[in-house]
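Engineer: Before anything else, here is the set of structures, which you'll find just below.
Please treat every number below as a calculation from the coordinates, not as lab data. Only a predicted model underlies this, so the values are computations on that prediction, with no experimental measurement involved. Cβ atoms are built from the backbone, for glycine too; each structure is taken alone.
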Structure I
């Protein structure tokens with residue numbers, strides 16, 4: 001029997017669609033804080049109070065880690081590490097029952113760390129065909145792409161990083177690129193740079209050499225997609241303040257170098273013409289014109305020091321900005337004006353970042369307690385729920401529930 005080209009293509013398409021139907025159920029959480037970094041999910045009816053019997057499953061991970069998971073269809077991807085033995089783990093988990101689908105082990109050379117940091121701090125990223133992992137070390141920075149079944153598609157290496165607190169910036173995706181930062185501190189002989197790699201080949205598309213500062217940045221870049229305007233890739237760091245690049249070629253669009261005179265850990269966030277950036281000891285809100293023109297040289301306003309997050313990334317829900325600070329203070333401000341609507345301290349210190357699901361905000365304390373608040377201009381504490389172990393991670397959503405990562409475990413509510 002002879003097959004025409006058309007028939008052959010139809011057979012191939014049918015096979016691909018059958019794989020898609022088996023592996024994809026419509027849910028994605030592709031990077032740190034969701035697909036666009038906003039941390040917003042419109043799912044309804046997630047519990048606000050629960051106990052240890054409420055989880056669909058709970059598993060132990062090899063080693064420990066701070067990275068948040070990412071999700072594509074019914075697969076959850078996460079990293080972990082054994083820092084004493086210089087090992088990193090990339091793990092795929094079945095979303096339905098928590099079984100480990102595959103686990104890969106990598107040698108990761110030593111890296112000087114802050115006591116609260118580890119090799120598995122950067123959150124990976126995922127798209128329809130690949131999951132991307134980055135491993136920072138003194139000797140080299142390794143970026144790799146695995147297919148959803150764990151096969152290595154490509155691996156590319158760059159110079160390492162030298163800093164007092166290690167590495168932590170997570171990966172960011174565009175349609176065609178994987179983007180990451182490789183910043184040094186001022187004592188390093190290595191050059192700082194921001195890098196974009198082709199998702200298909202692993203080849204470097206652009207690399208922008210940057211200055212080094214006393215403190216390197218841990219912030220994850222932010223992609224702002226502008227209708228009828230050039231998209232903007234926003235970076236935040238002590239060395240360069242707030243910078244906007246063209247994501248296609250890495251060319252700077254504008255830079256406000258003096259706005260962040262201290263280490264940056266929290267990632268920038270954006271909503272409807274307002275850009276929020278944080279640094280140690282201060283956070284600020286900038287107006288970012290919707291017509292694509294450059295912002296003013298100064299911030300619209302600065303947050304009070306006691307309401308400025310250092311590690312946790314804030315969240316914008318509607319017209320309000322919610323900040324979760326390292327010492328556990330939580331506040332709601334009117335985004336456009338900075339007016340404080342409320343300020344409370346519902347639980348303990350916080351490193352994880354908040355997400356908003358179905359109109360409620362979820363955030364994990366360092367001790368592993370999940371604070372649940374109503375996303376409202378009036379303070380309403382809906383629940384405080386213990387995960388049973390400490391966590392510096394951020395919750396993620398799957399098609400059927402919320403997933404939490406503690407230091408050594410993963411669980412689905």
Structure II
């Protein structure tokens with residue numbers, strides 16, 4: 001494995017870093033001020049002018065849609081390994097990825113439609129998503145069941161002539177609050193009597209379909225993430241054409257595995273970027289503060305935390321790059337252990353480093369004067385989003401135990417000799 005970035009990627013890194021310095025960091029406060037202004041006017045769920053102003057600049061800089069590999073509709077797309085360092089840079093500011101059309105859940109939804117959608121579905125939904133003209137949401141989690149086990153999902157998708165009729169309630173549907181959200185990918189049951197992993201299917205549902213109702217936004221540590229939002233959505237006798245089904249009945253889990261692999265790795269890349277930002281802010285703060293007669297940066301407890309933060313970031317980055325490399329070379333299924341490992345590691349190290357950075361800033365660290373509290377809220381959600389830590393650890397344990405069961409079987413097999 002060679003993780004040295006190619007000249008192409010190094011050039012894109014330079015472009016992206018320059019873009020962040022020129023357009024993202026200087027506008028961090030403007031982003032939140034604009035949302036606050038919209039909220040004061042009575043509606044926080046309005047797209048920010050800032051991001052819409054910056055999107056054409058990102059396109060002009062050649063920093064548009066780099067996340068989608070192997071798609072003729074997005075020739076600028078990079079491999080997972082190439083995209084990793086760029087995604088990390090974007091992750092230093094939670095709202096930045098949308099500027100480059102690289103934000104969740106759109107990236108995962110675009111990859112899903114690109115990989116599993118028909119040409120007609122791609123024309124209708126993928127093209128405007130790739131252009132940044134609309135946004136999307138992914139509806140999987142439900143309030144009435146433990147959705148960490150997706151076989152529990154109860155939302156029904158029932159065939160009725162040339163249509164499917166959908167009934168259910170979803171929540172934590174990220175992106176469904178944005179008024180530009182035009183399509184949902186909904187996971188539900190088409191056949192409750194099929195095998196445990198063949199009951200579920202995924203279907204494309206227009207956000208304005210009759211029977212779709214966005215009930216409320218759900219806040220994360222007090223942040224509602226307007227205008228993006230994590231919404232509770234009711235689906236009451238929603239009727240869509242049968243042609244909106246993705247791949248076929250009973251293929252929901254297959255699609256989910258294909259979708260969640262890249263989505264998880266993108267989250268991890270962004271987490272490392274946030275951890276880097278937290279460490280940078282922590283060091284700057286410690287270098288400018290004096291307590292008990294000497295610079296805080298000279299106190300051993302902070303030097304230990306800084307050193308530990310650097311170790312944690314480097315370890316997480318290497319594991320992320322390994323997972324990305326394996327996804328590119330042997331596929332998501334073979335890389336499932338590496339994807340599970342980094343999905344546990346990255347948000348945990350980011351949360352820890354952010355926590356230390358908040359502590360270094362004192363009360364200021366909990367305020368909106370610094371991006372640390374908002375960053376922590378985002379990172380803490382990632383220990384649940386796309387599967388909680390416990391599920392990933394359980395999967396890893398099973399894989400590890402299975403290896404040693406096979407080893408034991410091989411050792412204990414009796415040796416027979418011919419007469």
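Engineer: Work out which structure the value 0.65 belongs to, where FRET efficiency 1/(1 + (r/R0)^6) of positions 137 and 313 (r between Cβ atoms, R0 = 35 Å, to 0.05) was derived from one of I, II.
Structural biologist: For FRET efficiency 1/(1 + (r/R0)^6) of positions 137 and 313 (r between Cβ atoms, R0 = 35 Å, to 0.05), the value 0.65 is produced by structure II.
Engineer: Out of I, II, which has the highest value for distance in nm of label points 7 Å out along Cα→Cβ at positions 193 and 225?
Structural biologist: Of structures I, II, the maximum of distance in nm of label points 7 Å out along Cα→Cβ at positions 193 and 225 occurs in II.
Engineer: One of I, II was used to calculate helix-only ellipticity at 222 nm (-39500 (n - 2.57) for each DSSP H run of 4 or more, over all residues; to 500), giving -1500; which?
Structural biologist: Computed on structure I.
Engineer: -0.36, -0.46, -0.71 is what came out when log10 I(q)/I(0) by the Debye sum over Cα atoms at q = 0.07, 0.08, 0.10 Å⁻¹ was calculated for one structure; which of I, II is it?
Structural biologist: Checking each candidate, the match is II.
Engineer: Right, another one. Which of the displayed structures (I, II) returns the greatest value of FRET efficiency 1/(1 + (r/R0)^6) of positions 81 and 161 (r between Cβ atoms, R0 = 30 Å, to 0.05) on calculation?
Structural biologist: Comparing I, II by FRET efficiency 1/(1 + (r/R0)^6) of positions 81 and 161 (r between Cβ atoms, R0 = 30 Å, to 0.05), the maximum is at I.
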